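What follows are several structures.
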Structure P
């Protein structure tokens with residue numbers, strides 16, 4: 001599968017930081033981070049293949065292919081080295097990039113994500129979700145996710161924005177990535193081999209990336225900085241943007257080579 005050219009935001013100047021969204025979102029989830037990080041860094045936020053304004057490939061798109069598309073984007077921009085941060089499925093794309101070119105990345109951010117191995121139960125659930133998206137569009141999956149995404153008392157504007165974003169996602173593109181995710185490899189050996197600084201961040205009300213899952217991920221890394229965001233669910237960068245930005249900015253500055 002050849003790489004595709006990804007739609008992306010590219011703002012600011014300085015060392016490069018790449019922000020990778022999760023499913024079923026797009027690069028718009030990083031707006032509060034772009035606004036702050038651009039003063040110190042060049043920030044690139046792509047739409048992954050199948051999401052946002054990027055091309056859609058129906059069928060199955062492996063996590064490694066999503067990562068190769070991001071690598072292709074950076075190659076075309078002449079970017080030799082960058083920091084990577086990914087939320088949820090975006091964290092898996094970061095793990096794929098780390099596996100492919102560990103020497104290329106000067107820091108990693110793993111946000112509301114997982115290093116758990118795929119179980120048969122998860123594989124079946126993801127394939128079922130992909131089938132639902134293909135047959136019924138985004139609404140059933142978006143409704144199911146919206147009920148679990150947030151910590152206590154999210155603002156109505158945020159919940160409406162995220163629902164609109166999920167409903168605008170191309171079902172074929174999202175289904176293809178979910179099938180790819182169902183086939184993902186074991187990332188724990190990749191994480192154990194990483195040597196660049198790593199930030200692990202999750203909300204204390206995240207029903208997807210629970211405390212147990214976050215602890216398992218952190219335990220695979222040699223010396224991670226672990227941040228648990230109080231009162232946040234699966235989107236800590238949007239639910240508590242000021243606190244999240246403070247942590248991320250401090251981490252990136254401290255990790256600069």
Structure Q
């Protein structure tokens with residue numbers, strides 16, 4: 001049975017004390033659930049949050065890592081460093097990094113290899129723009145992003161991959177894919193996985209929805225057969241909203 005997750009991506013928000021307070025607030029109210037809760041915080045928060053959450057069921061994630069383990073890469077953080085401090089997950093390929101940092105599928109494939117080699121679990125993001133969807137290119141684009149970023153991996157590695165479909169047109173815009181649109185794409189993604197790795201692996205791979213998921217629409221989205229949770233942006237910055245989503 002595939003895992004259900006709700007991942008809070010704080011992006012470049014919260015100073016350290018605010019991050020500690022938010023983490024503690026979530027910990028104090030975390031329900032007993034089969035759904036795993038993950039907090040993806042800025043790099044400078046990670047050591048402290050790993051320590052803060054160690055007695056809870058919360059997992060801590062980084063929002064990125066470099067494709068090399070070490071070297072003359074000023075300002076970068078390696079997967080080895082993240083693993084060393086006890087981080088569990090790393091988000092790779094978020095639409096903002098694909099857009100602003102021009103991260104390619106080939107680069108993300110390298111980052112994925114490096115992260116997995118350090119025993120980090122990867123939350124691999126992908127999604128289409130509004131123009132892609134209006135031009136009816138969205139299915140082909142999604143297949144390319146998944147194939148070029150992940151399909152070099154052996155089947156044994158896929159158990160450490162969580163997929164996150166994020167329609168770019170629905171991120172930070174207040175727009176959200178309808179539950180039917182989310183289910184349609186998640187079904188398609190699972191079929192793409194099955195064609196490469198077989199039905200069993202496809203059925204056991206978690207696929208999250210990320211795109212303006214909030215307390216009002218989470219239940220309907222999460223009730224879809226192939227939606228296994230969410231990658232939550234703005235709503236993860238408030239413990240009440242994040243926990244409401246986690247309970248949806």
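Quick look at the values:
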| quantity | calculated |
| --- | --- |
| Value 3.5, calculated as distance in nm of label points 7 Å out along Cα→Cβ at positions 54 and 182, assigned to which of P, Q | Q |
| Of the structures P, Q, the one that -11500 was derived from, the read-out being helix-only ellipticity at 222 nm (-39500 (n - 2.57) for each DSSP H run of 4 or more, over all residues; to 500) | Q |
| Mean count of other Cβ atoms within 10 Å over residues 94-101 from the coordinates reads 17.1; which among P, Q | Q |
| Highest-scoring label, criterion being FRET efficiency 1/(1 + (r/R0)^6) of positions 70 and 198 (r between Cβ atoms, R0 = 41 Å, to 0.05), among P, Q | P |
| Parent structure of the calculated result 21.6, given that mean count of other Cβ atoms within 10 Å over residues 118-125 is the read-out and P, Q the choices | Q |
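The numbers here are math on the coordinates, done by the rules we state, and not lab data. A quick note: this is a predicted structure, and the numbers were derived from the prediction, not measured. Cβ atoms are built from the backbone, for glycine too; each structure is taken alone.
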